[in-house]
Structure P
Amino acid sequence: MPAITPERWTDLPRIAESADAPERPVVRLTTAPSLLEGAGFPVRRPFPSRDIGFREADPFLLLDHMGAVEYGPGEAKGAPWHPHRGFETVTYMIDGVMRHRDSQGGGGMITDGDTQWMTAGAGILHDEMPPEDLVAKGGLFHGIQLWVNLPRALKWTPPRYQSLEASHVTVVASARGDALVRIIAGEVGGFRGPGVTWTPITVIHASLEPGARLVLPWPQEFNAMAYVLTGSGDVGPNHVLIREGQGVLFGSGQSLRVTASQTPAGPTGRMEVLILGGQPIREPIASYGPFVMNTHAEIVQAFEDYQSGKMGQIPATDFRPS
């Protein structure tokens, strides 16, 4: 797995466990359905779902697990130019590469542990496409895209783009040294990730050796979720079994626990899990396609602004003579 993975985890700083911090129990378990996004690439979406909706996931709106898929020549697809308003998109590439461009001039290649953090805010156009050599030759593609809501007061903030290279990610180990914790954004156990967020959140990619136990302190005011990218294990004090493509919502408490199965699985032999949580916004949500606002009238305005060009223009090099 090219996502940043030091060889000697036991040499890393460690997150201390607190014996008296109450563990959060699992209150919801969901199996992500498969669907097609963009120009037709496969994703699994654990939320929003009937098990974990907007209210439970708040301040998160959507999680798409892209792949892992081995594309043949000519098979790779992406999401051509489209608008967004009212939230942030976070694209984290574990394996493979994706090219990002937007109408504000942001962009670049996202590959092997890199994260592209785009605040759509008042409105932006962007595309996310595989580079030409991946389309021509094929190859492995594996990542996630997360949508993070913005509160009413920030939905009109100017668009912003952050490129977080894999080398910028904060990497620490579990108390026993058998789990690797990549902190992309937010803070856990006194360690902080590089992502600058408008909404208070924490986003983590953890790798657990077979039989490893990971216990993380977690703010009481945050919600908490976990989603298994590969492998299997159990979570929470109620030891709920969880496997690839499944997600859980935790209840209240001061710590989270994930334990990997004793049986190696997946391409790395480890359990790979995304752990995230944030401070709920608790505002009305009006959502339609690429726009997330507070009222239906604001959604209508978003479509009108997009159609009139107020969210920016596609760069001239992307226009073709008719």
Structure Q
Amino acid sequence: MKRTFIATAFAGLALPTVALADCGEVSVAEMNWASGQIITRITEFLMEQGYGCDVTVVPSATTTAITSLAENNEPDIVPELWVNSAPAYFKLNEEGKVLKATDVFSEGGSENWWVPDYLVEEHPELATIEGVLANPELVGGRFHNCPDGWGCRIANDNLVKAFDFEGHGIEVFNHGSGDTLPASMASAYENEEPWFGYYWGPTAILGRYNMVAVDMGPHDPDIHACNQTQDCENPGISSYPAAPVLTVVTADFAERNPDIFELVSNISFGTQELSNLLAWQADNSASAEEAAVYFLTQNKDTWEGWVNDAAAEKLGEIIQ
């Protein structure tokens, strides 16, 4: 019934508003992963229904989007660009071709080592890596590592050496795929068993289960840079940094449409907030559009702070 309700709500909310010529045509990238798709659909809805834009959604990905910006100066708006994976962004930004609108993840994308909250409640020392290393049996004596081929695998392998997991009696289990890693977390959590391993956010599984990020100590940029290379001679101890994840807008678009630039500059999500939304989407087998509608209907106070007064009035007549 919940699924039917959301589908019906989306059909109702998707009705066009009276005026559609206020801001003209706008192209918005839609990344090929869940959070990016939801953010694009929220942005699309607010622009169309609140500002009268004629929005074209362009299927994209990190490399595709940055290449198109460099070569074609489009799309106009690219939400959820992980700029550490798109170094060409920095050159385009320096040249004044693109602008950072906002950190669409207000805390940045997160990478951490995690343990379940019920373990920390019983054994508070497990909230730190020192506590984990001193009590390997409490986390099952195992570290759940990234699959081969993932960027995090290289950094984790170096960190495992730096922290001397072998000397502390912690076995490293290298997962064979991106499916088995979260499945192991889910199985452990649902059975209240020990679990210790890597994951990133925002993601559905971190919205579904209450995991505690293990304090790995301060972040050292130089050490982390070495840890990210396979030939790091001296792996060291450093936590992962927050990854900058931006909404990027072409300079031309920002100049000709300052109202929309202001709007997308305001659209930002907390890591846990988006993880919870992704969990809702997964639990309800919902589309990106349905997840966008769910967010908009449940978070009126949030999106009202993103839009201007005229848009808020229009949207308030649609979103109840």
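Computing relative contact order in percent (Cα under 8 Å, 6 or more apart) gives 22 for which of P, Q? Before the final figure, lay out each step's value.
Numbers: P: 22; Q: 27.
Label of the source structure: P.
Comparing mean count of other Cβ atoms within 10 Å over residues 71-78 across structures P, Q, the highest value is found for Q. 2, 8, 16, 18, 19, 16, 10, 7, 3, 0 is what came out when P(r) over Cα pairs in 5 Å bins from 0, in percent, for residues 103-238 alone was calculated for one structure; which of P, Q is it? Considering all the candidates, the number was obtained from P. Could you tell me which structure in P, Q was used to calculate P(r) over Cα pairs in 10 Å bins from 0, in percent as 6, 24, 29, 22, 14, 4, 0? The value was obtained from structure Q. Computing FRET efficiency 1/(1 + (r/R0)^6) of positions 111 and 279 (r between Cβ atoms, R0 = 35 Å, to 0.05) across structures P, Q gives 0.70 for structure P. Here distance in nm of label points 7 Å out along Cα→Cβ at positions 79 and 223 is compared for structures P, Q. The highest value is that of Q. When FRET efficiency 1/(1 + (r/R0)^6) of positions 31 and 167 (r between Cβ atoms, R0 = 41 Å, to 0.05) is computed for each of P, Q, the one that comes out at 0.50 is Q. For which of the structures P, Q does the calculation of helix-only ellipticity at 222 nm (-39500 (n - 2.57) for each DSSP H run of 4 or more, over all residues; to 500) return -2000? Label of the source structure: P.
Each reported figure results from applying straightforward, stated rules to the coordinates on display, with no laboratory input. Just so we're clear, the structure is a prediction, and the values are computed from it rather than from any experiment. Cβ atoms are built from the backbone, for glycine too; each structure is taken alone.
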